[in-house]
Structure 1
Amino acid sequence: MNPGTGATRRTVLAGAAALGAAVTLPLTFAPGTAHAAVGDSATLRSRWHTLLTGGPGLDPDDARTAAAVARTGRAATTAAKGLDPSRTDGLFADLTSTALSNHVTTSFKRLATIATAWAVPGTPQYGDAPLRDLLLAGVDWMLTNRYGPGHTRFDNDWDWEIGSALALNDTAVLLYDVLGAERLGRITSAVRHYTPDPNLWRADRQIATGANRVWVSTVVAVNAVLRDDGDSLARVRDALSDVEGSGANSVLAFNDRTDGTAGTGEGFYSDGSFLQHYRHPYNGGYGKELLNSLSRLLNLLGGTDWAVTDPDLDNIRGWVLDGFDPLLVRGDVMASVCGREIARPSKQGHASAQTVVEAVLRLIPASTGETAETFTALVKQWIAEDTYRDFLAVTDPASLVAALRVMDSPVPARGPLVAHKQHPRMDKAAHHRPSFALGISAYSSRIYNYESIQNENLHGWHLSDGMVLLYTDDLGHYSEDYWPTVDPTRLPGTTVVAGRPADAAGQRTTSTADWAGGTALPGTTLGAYGMELRAHGSTLRGLKSWFCLDDVIACVGSGITAEDGTVETVVENRKLRDPAAALLVDGSPAPAGTDWSAGLSEVRWLHLDGTGGYVFPEPVTLRGLREERTATWREINLKYGTDTPVTRPYLTLWQDHGAAPTDAGYFWLQAPTASAARTRQWSAAPPVDLVARSTAVHAVRRAADGLLAANFWTAGTVRELTCDGPASVMVRPRDGKVTVALSDPTQLRSSVVLELSRPGLTVDTADPGIRTAATRRGLRITADTAGLHGATLTLTLKRS
């Protein structure tokens, strides 16, 4: 194999690596794995074969390995049902459409599943000659009737250039020794017909970006291995860094890079955000697939003449630690960053997190030093804490071998995540405490509200209208058919106009408001978050804040106004693990039946068993509803949904602001996992006080330490703090010092100016870009926020 030659950027990257550039992922391989020299395509085929099967070293005496092999066999048995190359309308009776391209991809995926079992020792299908012949006939049928030169593509380009091509490549690797030269040539020609270039995709040859670029590169790479083509492997290596585009479309570089290249806007950002399809948050969808495919490619090319030496490989550590870890909750990926995948029945039950774990497992052998230990500790924690879905009991043989090696390592698990993390580049926040996690989903002029393409995610209307996702020890809450059965017009935390929009109404829409984001105090679980809500398709406007103060979240709303329609703010909408879970209203039990509906007047506190407490320092009238909800997945996903009705019990609580409200508001304290006794206690003595709720500022004060958290919508004053315009601010006195954290959630201001009326303070430490000046009453703080894209700046003050 010719190793190929590099372009100008490639030379620079190789030179940087040779000079000792910071590459924390220098790829290495286990002892006995050969270096792939020029012309050694057999070694690369073997690597890919091992990724698919686990390799020749599977231990049949290990019960967990045997179980993984058995799963592989069962999957193949299921996939082979109906396989009939004598048919004329389709290789499988249920995949005969010549209008739906996913029928083509699914056919190839089933062949790959069967071929995997045929290649894995210990399965019932292993080495079976009649099955081999059936597989070869199936491949021939697809090439003759559906896929390759001479066939007209239809529907979705992804299926032709990526989905089908990936599965056909895998099948060819698995069956390589029995394909024959003519059939192998037909396969590689068919794939190249659709996917010839790792930099481009779609019929009109657009620049490939983000996950699509890595997928396309993977297709070209495996095809190149099958054809013994080193030049194409060199192009794959360079495509990851976008050598041909001078790095503008690099999937390894952060999109907010500072080297002068433009970036595509799609891919990872330095704060851990991941965007795809221009402005959709997608860590749990395309982001996980990018990491998954890239980990395979790095495994394939590492230690060869085509190894990736781009210094930006170091960014992968940040992807994992900032882009995935804060968005995983005991094996579940926060739905707010999964895009339209939440509407796919195959992606529930922690399936998305499995992909992330498998990808990081592949990265560990190629990592060194601290990165290897960090990834090992992280994976051990992820696997151990998901008691809903045992990773070791569902993963493939290759990943199981890697996982068992990690679990047996002396490196201890990281331990539960306790942190408050905001992602300003995608308008999301995650709050992790020892007994729960909370996700907040907003959108703005920078970020789309939700995605509904390909007839998927048809009811995602309010996913970013302030949706609050609460994760407790009920690890299956957002699994087991949550998304088709939940009332999509009353998602928890949202403020909405009552009513049901048309399917997919308003999808891929930005807000006309800029204010979305907040401030996080470093090293704590203290954060202020908010959004200016300007609802799509209505005149509804409002200001919403969430002050995450350790185990209490203060929820504040003001300026809620609409010219028509009934407006509601949803306190909770919970799929009940126990249909009869007790709801206490000011200490009195509400009816536990599934057909209960009532108005609740002058409510001071609520407690829902298994979920937690809600305290209303200002007594409020609420509506409560218990119901059994029945739906099908087809209602939210015409493409991948099923028609089987599913029924789940729910409890919904909401505040009715009335018809066409003017300047309505709300305030409550959410106490996830708190006991009824603690909720009652906090009702009598609230741990957080509301000190401002206007259209200028929301602010709360914590009683225990005097912490002040404020979201300024405009210039204003609250207690000892005055701000010159939009900003999010936290002031925390502790141990004789005062820490001030601030940000510009509009991401438009060049600076934020605060007046802090606390005399006798001087600067102890301050982030770059912060200046202070003494005033008669205290201190003026000027923070340069230009170009920070909503990131938090902090300074610590001490007594002079």
Structure 2
Amino acid sequence: MSSPHRMRRWAPRLLAGTAAALVLTGFSAWLALRASLPQLDGAIALPGLSAPLSLERDALGTAVLRGENRLDLARGLGFLHGQERFFEMDLTRRSAAGELSALFGDKALPRDIQRRAHRMRARLTERLAQMPAADQALLKAYADGVNAGLAGLPVRPWQYLILRGEASAWTAVDSLLVVGEMFWMLQGGSVEAGFERATLREHAGDALFDWLNPRGGPWDAALDASEVKPAALPGPDLLDLRKTQLGRSPQAAFELAGSAGAEAPLIGSNNWAVAGSRSSNGRAILADDMHLDLGVPSIWFRTQLELKTQEGQVLRAAGLSLPGMPSLVVGSNGHIAWGFTNAYGQWFDWIKLPDQVPSARLKSFTETIAVKGAAAKTLEVQELDGAPIVREQASQRYALRWIAHKGEAYNLGLDKMLTARDAAGALGIAQAAGMPHQNILVADDQGQIAWSVAGRLWTQAPEGAGYARFQSMDLAPHAWLGLADYPQLLRPADGQLWTANNRQLGGAKAQVIGDGGFDLGARAQQIRARLSEHSSHSQASLSAIHFDSEARFIKTWGDRLLPLLASSPAHAQALTQIKNWNGHADAGEVGYRLIRTVRLRTLDQLWLAWTTPVLGAQQADEKRRFKWHSQFEYSAVQALTERPAHLLPAGYASWDAFQLAQVDAALKELTQDGKQALSQATWGQHNASRIQHVMSKAVPALSAFLDMPSQPQGGDSNLPFVAKPSFGQSQRMVVSPGLESAASLSMPGGQSGHPLSPFYGAGHADWAAAKATPLLAGPTLHRLEALAPK
């Protein structure tokens, strides 16, 4: 055994040796990291290139591609995406196809098993073979460019060095998988919520269900001004908490996971537009901000395409591309500008299977999932008439018929927006495009604005037969809707349009869209009000709406609390904070956070009290619990206003006592059970930004090197300025077609996925500071010249 003296003598040597090894390892890692940097200047060879192509970057990393034909531009964009974003593209295709385990091991297996039941790679491989030759050529040119970009890196992307994995070549079908993943991102929540709604209806019956899940109310801001009357308050015959032991007790307010919950997540977005008759420059103006999970790098890629036409002119389109796809998602081409928000229609059916299903209608498939470091997993999946059987509960099986499973829902039609000349033509392009369904707003250089739903639509079940109901396996197949039957608004009389994931229309046209879980409408109503406040708007006034943090919705809750708190001396501190609140969701405000927390706790308690007697013990299990959605606001407010004794949660002497209990629970949360002063519990403390790189989520020690700086921020979900710690405005764009030089486009997270790149995090600081950056690229700092191989 070594003596203490000998250990003291050897310890410094061991530490020095370890330090030297760490330095050497760190230096080697730095060299490998540097070797995987994208090429910014010089010459490159692109397979299949037909004419010289210029690839330029400005200070933000905006990719400016100048070429002579569309396929060459696709090759060039693929090259840049492949060099800057290949790892993120790889994760996207793997997520859609259920292939993450091959890279991450068995910890990704549960997700892969869930996704593999949908067989998206097989479906989209079949679809690719059916696509028009022009679409296939565009996807192949893009894939060739991606692989040239990947091959041009001296060392594979740095993430694979950490994961000890390899980067597999990109294929044309992988681009379709990127679209498939967007279907998951934008509609997956609606699909799951649809199952929960149908289950609740089965247990609660129509009358109680319709009250718990209103289809609209006073916060609506439909484009056609249509209104939906909420259902009547249920009587004691439907629900009476006085007769059940399953209502929530007073202590429950302090037991909900320690903090207020939140309404079920909603992938949102805002857009708004004014016609030339309402603008200061006589041209139409469009504003758009798409709300998504935020990360490093951004989900989007700043892109400017410049194509020499046969007439010798230059077509220029600027906006955002999605790595993995060759087209612009949003932007402006000088004649039209377009932007999206998620449409939230119902494009799915949950089919409840009987015990016996004719074998002729069933088909089985074997899926093999590769697992890094372990044996492959074999999975047997079944489909009913092409609809995967994806759920089984208590021996009851369910199949999902979803438009994302249909090959016809995928095409490259959106690429034609590059050459659209007017609003009406742009709507037709968007309606025929194969993509997840979006509200599209278009503005053109003639001063016109228009709205429709982008993406392929199918016929809906009759009103009353489709929403929140399980379907029979004999449900007739949906038919594709003709473009003449699409809902649309062109040249609105008041010269303004807006959407914010809310219900768009009423009547027969609303039935074409269905209801996949619209948002409450508070954001849309406030945007509409801002547009209506002025007879004429500029790009600056439309841009200001991006940052509108006035909390008109939450103010209604504050107004309800004020008299209650004023009558309770024990709540004087809370009363003071609400009285001193400035009415905005600003980072420094305590009153906003307090009212918001009381609201969330109130809705949590009421939802559990009213659904537990119907759904039983499932609601006590946080992992299995059905959550309330935004429209539940109407049910809760109606009960708080009318105060029916039979709906009062168990254990409370009165509705006042119930509401004060929620205030007490909120105060306990905000003061961290008395560990901090209420005055320190600002909204920004709770809502500090946390925009991370995917690798730092897996390895927290990398956070300081990879993540964007965290900072307190204002904004929230039920007002135009949508901002949460890792969710919010993934881009902000304001543009008047033909005046792109004055347009703005900002995004968080930066352009490049490489931490040593000058474009890593580029533009993020301006985005965080609400400072607009230009839509068009600035002076060229780097240039690649692409030549066809000899």
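Name the one structure among 1, 2 that helix-only ellipticity at 222 nm (-39500 (n - 2.57) for each DSSP H run of 4 or more, over all residues; to 500) of -11000 was derived from. Derived from the structure labelled 2. When volume of the Cα convex hull per residue in Å³ is computed for each of 1, 2, the one that comes out at 164 is 1.
Once distance in nm of label points 7 Å out along Cα→Cβ at positions 76 and 428 is calculated for all of 1, 2, which comes out largest?
Details: 1: 3.7; 2: 3.0.
The structure with the largest value is 1.
If relative contact order in percent (Cα under 8 Å, 6 or more apart) is computed to be 9, which of 1, 2 is the source? Working through the options, I get structure 1.
No value in this document is a laboratory result; all are computed from the given coordinates. Computed from a prediction, not measured in an experiment: that's the story for all the values here. Cβ atoms are built from the backbone, for glycine too; each structure is taken alone.
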